[in-house]
Structure 1
Amino acid sequence: MYIADYITGTVIQGLGNGHKLGFPTANVQPDTPVVLEKGAYAAWVKYDGKRHKGMLYVGTRPTLDLHELTYEIHVIDASPRLYGKKIAFKPVFKIADEKKFKSKKALIEALYDYKRSAKYLLSPSHSYHFNTKLDHIHEIVRIIEQARCRMKAQGLDQWQDGYPDEATIRNDKRKKQAHIFYKLLEPAAYAAIVFDKDPYYEKIDGKWLSDGEPYVTVHRIVVADKYLGLDLARHILKFAERKARSKGVQWFRIDTHHDNIPMRNLIRDFGFTLCGIVQVRDGQRLAYEKRVGER
């Protein structure tokens, strides 16, 4: 399940049951009708201009013998006063289906488990990294195919000619630049982290910030459908920066398709500067650079 945009709403007066159970929640009245399966979710929550980790419950609270559908958000590691405020939330991973527990004690135990799961899922640093092995390649190709289908649905012509394919990933592996990232013990994302000079970057319609100095770049960032929204792409950029620092490399270059708005937003938020346009294998790309460690 992946929802691209945040759901907005107003925090309304609730019954206070969450507080009594040790999990204070904000009851949210969505601005527009929302279709979500009942259950518990890891969710991002925005209020007062900041984003927070959260746990979202959608359901009728059968353990408490209630029947009205409700949207309740527990903000992890914070105790905000939200009554009457406009907030936004985005569920990114379903943790559990709604169920009726045998007792309030069993419900509270489940809520603690859900909270731990939500906190883990929303912390990209809790992903596990591996240098790609042969038995990873099939899974990487599967993730790439998912990304290719998403791009097609968005009207992007990027990667619609079959690139990158299995041979591309095998070549990444041969050059020791193939990296796979796991979440919940399964493949969740992939990227090629490259320290060799990129021939496509030798000519730019514009000007790089650096001048002939070594740099790192990241290509073929892909995230599995199941793990979209968990900031794994940002985690990959941070991972590449750490590797660059460890090698004494001071510059970071990257490019993306003009119409790939999510990646452009990520690159901008990560502190890159737009330097110009480069011509790559299948067309023009926006080219960016930043000094390693600068945010």
Structure 2
Amino acid sequence: MSSNQFGKVAVLFGGTSAERDVSLRSGQAVLDGLRRGGIDAHKFDPKQQPFAELAGFDRAFIVLHGRGGEDGSMQGALQQLQIPYTGSGVLACAMAMDKVRTKLLWAGMGLPTANFEVIDKHTFSQTDCAAIIARLGLPVMVKPANEGSSVGMAKATTDAELQQAIEAALQYDDSVLVEAWINGPEYTVAVIGDEVMPAIQMETDNDFYDYQAKYQSTETRYHCPCDLSADDEQALRRLAHRAFKSLGCQGWGRVDVMRDEAGQWQLLEVNTVPGMTETSLVPKAAKVAGYSFEQLVLTILAMAK
């Protein structure tokens, strides 16, 4: 498609979630990239602009991370306005945003993912921690069910730390995921349409790839191409694509995976609206696959429906 065939494009970023700051950076990069590609693109921040102002736009490029943009709600609203939008649909976004539902689906399909327990805010008590440790061992990873960018996540190595981490995570969400700890490297695999991008290995000196490692550290290392053999790389890409499709995802996204001490892959989560600054993970992988940033955003926009 030529640039004028896209019409007037709203780039949705900012929003009201805990990931607003990241979304502002991602969205500005996408907006600039589209404009460099000749697209009539305009900023739209749902926190600052009434939703009615979307009337008159021909397409929407969603760069809203977290709730209100990555959980299916914005996708449903755009469908009601009959505005084609980028990325996955309502159900896929809602499923991928909910780490608990994602894990339950993967477990039911027999896809590899670490053992886990689910905490409910209304029934949790301090005595639950001992039972969780008995089932999962220590350390464990604690995650709010519906947050991204590692917001509210913590590693717990003792009963007291587990209680503290769960109580902190419950400040963000009514449901919390507690996962058995995985010792091993972390990878991410981007999917653009039907093309699976080269895997990236993330390496940090922190306990895990947390918010600070993702957005603040200058010492986090990214390896793409990574050190996997050709067979292992292909196996990882196939698993990531299957995990992506299992949730009904489409358009574009990113699948996070770890490799345990036994060499087995363990799925972590799917991001339906990943970070999109020019140094984020999806653009890094796409660059290795031969895409400029402008080509990447135009390719994603062309898949809007």
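No lab work stands behind these numbers, since they all come straight from the coordinates. Owing to the predicted nature of the structure, the values given are computational and were not obtained by experimental measurement. Cβ atoms are built from the backbone, for glycine too; each structure is taken alone.
The table below gives the values:
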{"item": "Per relative contact order in percent (Cα under 8 Å, 6 or more apart), the highest-valued of structures 1, 2", "result": "2"}
{"item": "Label whose coordinates, when FRET efficiency 1/(1 + (r/R0)^6) of positions 188 and 268 (r between Cβ atoms, R0 = 25 Å, to 0.05) is calculated, return 1.00 (choices 1, 2)", "result": "2"}
{"item": "Of the structures 1, 2, the one that -10000 was derived from, the read-out being helix-only ellipticity at 222 nm (-39500 (n - 2.57) for each DSSP H run of 4 or more, over all residues; to 500)", "result": "2"}
{"item": "Given 0.05 for FRET efficiency 1/(1 + (r/R0)^6) of positions 68 and 284 (r between Cβ atoms, R0 = 30 Å, to 0.05), calculated: source structure among 1, 2", "result": "1"}
{"item": "Answer label among 1, 2 for the case where semi-axes √(5λ) of the Cα gyration tensor in Å, calculated from the coordinates, equals 41, 20, 18", "result": "1"}
{"item": "Parent structure of the calculated result 21.8, given that mean count of other Cβ atoms within 10 Å over residues 20-27 is the read-out and 1, 2 the choices", "result": "2"}
